[in-house]
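Below: a set of structures, written as structure tokens.
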Structure 1
Amino acid sequence: MSYSIFRWIHIILTGIMTVPFTLFLATGFISENYDDELFLAPEFLILIAIWLIGAILMFFSKTKVIGMVLTTLPSVFYVAIIVYFLLIPALTY
């Protein structure tokens, strides 16, 4: 498989994982709000920016490895969150 096809598949798959999870986290799903109003946590939106910078860097020959690492970082973060909140508590009971 050529690198250009792999690049597009990688960008699409990591984007499908990064954007919805980031928007879910940015709505404050784990925060406590005493006013019953929407509580935003915009610090999670930096993960979309990291993914986007990595996706842009993948198109330059000198920075394609750095771009691939940057696009993978948010996905690794979300996998770690899923393991921490779902699998570890299930294994302790």
Structure 2
Amino acid sequence: MFWLQTAIFTIVVLCLSWWAGKRRRHRHAGLIVPICITLFGLVLLVSSFFIGRWEGMMLSISGVSIVLSSMICLIIVTGLLFLKKDDAS
């Protein structure tokens, strides 16, 4: 279940990053989405310790999944920007 959730979050974050990169003319607009989602996942992870019990455990698993998927997306988007930068020159 954890890996399926991470894969779905990865696809969603990649689509949001692509959409943000196409919508804005700024070159690094696609990088802002994974960074914001990483911060959201870290906040969710920290808040899960205050909730406790099974609900907190489920929130911590979701938080780790969100952080992991957004880090994967950040690596992919950065790599694509690096390759696109090499093609332009």
Structure 3
Amino acid sequence: MVGTKCPVADSIHSLYLQRRQQENAQRQSRGEPPLPEEDISKLFKPPQAPPRMDTLLIAGQINNYCQNVKEFTSQNLGKLFMAEALQGHN
């Protein structure tokens, strides 16, 4: 998801900012200094892209399996239709 924003991450960021503002307002009302501003990008790292190698290998294995099944069934179906045709003429 390069170049797109995640709505879940945005809602977490906004929730964090709201809580931070509420906490600073409470601190100011008690006469305490507000909390220092923090860089949100350092607090919330973007999620890593999922690894694609495993998926690619599994897809290749499934493709190979499907080709083997196709070859096996096409040979046997050909034999079946030949046998039916020969039995039908007798």
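With helix-only ellipticity at 222 nm (-39500 (n - 2.57) for each DSSP H run of 4 or more, over all residues; to 500) derived from the coordinates and found to be -32500, which of 1, 2, 3 does the value describe? Working through the options, I get structure 2. Suppose you compute semi-axes √(5λ) of the Cα gyration tensor in Å for every structure in 1, 2, 3: which one lands on 30, 17, 9? This value belongs to structure 1.
Where a number appears in this text, it was derived from the coordinates with a stated rule and is not lab data. Note that the structure is a prediction, hence the values are computed from the model and not measured.
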